[in-house]
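Asker: Given below, in the form of C-alpha cells, are the structures.
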Structure 1
Amino acid sequence: MENILHPLSNWIPYKLLEKNNEIYFEWIYVGDLKYAEPFFEETILKCRKHEYNSKSFKVISTPENLVEWSEEIDSVDLKSLVFHVSRCGSTMLSQSLATSAENIMVSEAPIVDEILRSNLFGLDKKSALLKGVIKLLGQKRFPEQKNLILKLDAWHIFNAGYLRSIFAETPFALLYRNPTEVLKSHQKKMGMHMVPNLLPPSVFGITAQEINRISFQQYGALVLEKYFEGFLSFYETDQNVTALYYNDGMKQVVEKFISFIKVNYAYAELDKMYERLNAHSKNENEAFNGDSFKEEELEINFTKLNLLHEKLNNTFLEHQES
C-alpha cells in the first residue's frame, strides 16, 4: 500500500507575524534538506532557495491552524532541551549530535524565541503553540529519524521552569564553561545578548539601575552571572536535569549527554559524532585545535562570577557523588 504524505509534510512554521492586531505564522518548505547547519536560521536561509519559497506569495496560517495541524503530523520523540551560557561548546554539541542520521537537531530556532518572548498570547495558547511548533520542527521526514533535540538560546534558562511545566518528562541539560573563557570569546566577537539593550535587560532580570552603574564589559559579566544563577536555581529544584561542563572536554560532554537521554546509538553513529569534535564547531572543514584568546586581562570584576562558577562546580559534583 502506498504511503500517502500529509499535505504539510516538509513544511514548517518559521516566523511569527503580527498584522492589524491579528497573529499569523509564516511557513517555509524544507524539502529534503536536513537540519545540519550550526544555527537553525542558516537552515532557513538555505530553504529560501527552493522554488516553493521563491514565489511572490507567502504561506501563512492562524495560531489555531498551527496547533490543529501539528496534531496530524507524525513526529519523533523530543529527547532533550539543551540550555547553555553561550560560547561554552553548545554549537559543538549540537553539530556533533546533528551528524547522526537518527537525530533531528534544532539549534536556536528563532520561532521558539519569538513565542517565548511574545506578550501576544495567554499562557495556555503560548504553551499549545510551543508544543505545536516543536512537534512540527521534529516531524519525521526520513525513516531513520528517531530523536528530536532542541538547543535553546542562552537566555531561555529564565524560562526553564515554565518549559518544565510543558515538557514534564523531558530531560533538560545545562551546559556551561569557565567564565573567563566565555567572556574572552565574547571579546573576540560579541553576541547580541552581551551588548546592553540589544535584548531588553528585563529578559535577564537586570534593572536599569544595575546597567547605569556598570561598564560596557561588566554588563556581559552581569549577564553571565544571571545565567549561572539561573542554572543553580533550576538544578536545585528539578529532578530530571544534568550539568555538562565544557572544561571536562567535549568528548565527555557528548558521552554524558547521550547517557543522560538514554539513547542507544549504533557504533557507526557514535563514531560520526566523536569525529565531528575534531573540526571547528561553525565550520566542519576547518580543524579545531582549541580556542585562542588575547593575552590581556579583561577589565571585569570576576569576584561574584568566580564564586558562582565554584558553586556550580561544587553543586554538580556533590550531586554526582550522592
Structure 2
Amino acid sequence: MSLEFHENISLKPYNSFGFDVSARFFAVLESAEQLSDIRDFVQCNGIPVLFIGGGSNLVLTADLDQLVVVNRIKGLQITEAQSGELLVTAGGGEDWHQFVRWTLEQGAYGLENLSLIPGTVGAAPIQNIGAYGVEIKDRMVTLEAFDLETGEQVCFDSGDCQFDYRDSIFKSRFPGRYLITSVTFALSHAFRPVLHYGGLSGQLEARGIDSPEPLQLSDLICEVRDAKLPQPGRLGNAGSFFKNPVIPVQQAALLQQDFPQMVVFDDKPGYSKLAAGWLIDQLGWKGRREGDAGVYEKQALVLVNHGAASGVDIIELAGEIQADVYKQYGVMLEIEPRCYP
C-alpha cells in the first residue's frame, strides 16, 4: 500500500511537550515497503524531511515547512544465537516501554533498567538512551536503516553508530538522513541485574529487596521514574532537558574545593561528570515558572509545559538556566533534545 501524504497537520499529538505547531506535509509510515514513497516525495517537492518516533526528544519552536514522517513500523522476533544469547529484533515504530516489558515476559533479560523511557525503538539508538547504569550501546548488536540519500537499506553494527553519552552518528553527523526501521539486541536467558546505580540500590535497600526478579525490578524502576519524572500525558516535557556536563578532572577538583557538596562521577579517563540537576537545583530553579514554561517541582533537570508554553518559551527558559549555571560554576550545560526548525 502506497504512503498517504497530508497537508498542514498539527503536530500537537506527536510531540511530548504538546506544542501546537503544524507540518506542511505529514505521513505515518507503517511498513518498510513505503520508504521509497518518502524519497520520491522529498525529491519531487524539494523539501527536507523530519523522522520522528514518539516525539519525546523534540522541541518544536515554529511550524515546519517540510515533510514530517512518524515511524510506526512494527514487528517483534527472537532467535537464539550460537553464543547462547537471545537476539531480539524490534521494528523501529514499536513503543519502547512496551517492547522492554515484552522482552521480560519472553524471558529475555538485559533491558529492564530502561523501563518507562518514553519513545520508540527506532529513536532509542539516535539518543543512545540510558538509565540506571545501562545504555543502548551496551545491548544493541545491529540496526537496519533507510538511507534517504541513496534510497538503500543499510545495516549498522554497534561500532558503526559511534555511540557517546546521549549521542550517536545519527544525531551528531547525519541528522535526518537515516530512518531506523529495526533494531536487534543481544539479551540473555540468565537474569544478571545491574543494581549498582546509587538511586536504584538505595530504593532496593529501603524495600528490603536483595535479589529482585526481572519484572519486579522493572516495576521498581517504573515507580522510581514516575515519582521524580512527569509522564508526558500528564505534563508536557521531554524528560531530562540538559546533559550532565563532562569536564576535565582538574576542573572538577577545583569546583569541589569551592562547592564541597557538588555531585561528581567518574567518567572516561581524565574526565569527570557533573550532575546537571544538582547544579540547577542549587541555584533555586526547581519549581520556578515563567508563564507556562517551568522547571519541574520534583526534578530540576526537567523543563515542563504547564499548558500554553511554546517551544520558544522553553528555549528561552533553558537559556536563562544555562547562563545562571555558567555564571556560578563556569560550566555550560548542553541541551539534550533536538530543536526544530
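Asker: Of the structures labelled 1, 2, one was used to calculate helix-only ellipticity at 222 nm (-39500 (n - 2.57) for each DSSP H run of 4 or more, over all residues; to 500), giving -7500. Name it. Intermediate values should be presented prior to the final figure.
Answerer: Numbers: 1: -12500; 2: -7500.
Corresponding structure: 2.
Asker: Now for a separate question. Looking just at distance in nm of label points 7 Å out along Cα→Cβ at positions 69 and 133, which of the labels 1, 2 belongs to the structure with the highest value? Could the numbers behind the result be given before it?
Answerer: Values: 1: 1.5; 2: 3.9.
With respect to distance in nm of label points 7 Å out along Cα→Cβ at positions 69 and 133, the highest-scoring structure among 1, 2 is 2.
Asker: Tell me which of 1, 2 gives 0.90 when you compute FRET efficiency 1/(1 + (r/R0)^6) of positions 101 and 261 (r between Cβ atoms, R0 = 25 Å, to 0.05).
Answerer: Numbers: 1: 0.90; 2: 0.10.
Going label by label, the one that fits is 1.
Asker: Another one. Who wins on distance in nm of label points 7 Å out along Cα→Cβ at positions 77 and 229 among 1, 2, i.e. which is largest? Kindly include the intermediate steps, with their values, before the conclusion.
Answerer: Numbers: 1: 3.7; 2: 3.0.
That would be structure 1.
Asker: Of the structures labelled 1, 2, one was used to calculate mean count of other Cβ atoms within 10 Å over residues 45-52, giving 17.0. Name it.
Answerer: 2
Asker: Comparing relative contact order in percent (Cα under 8 Å, 6 or more apart) across 1, 2, which is largest?
Answerer: Working: 1: 20; 2: 16.
Sorting by relative contact order in percent (Cα under 8 Å, 6 or more apart) in descending order puts 1 first.
None of the figures in this text is laboratory data; all of them are computed from the coordinates on show. Since we're looking at a predicted model, the values are computed, not measured. Cβ atoms are built from the backbone, for glycine too; each structure is taken alone.
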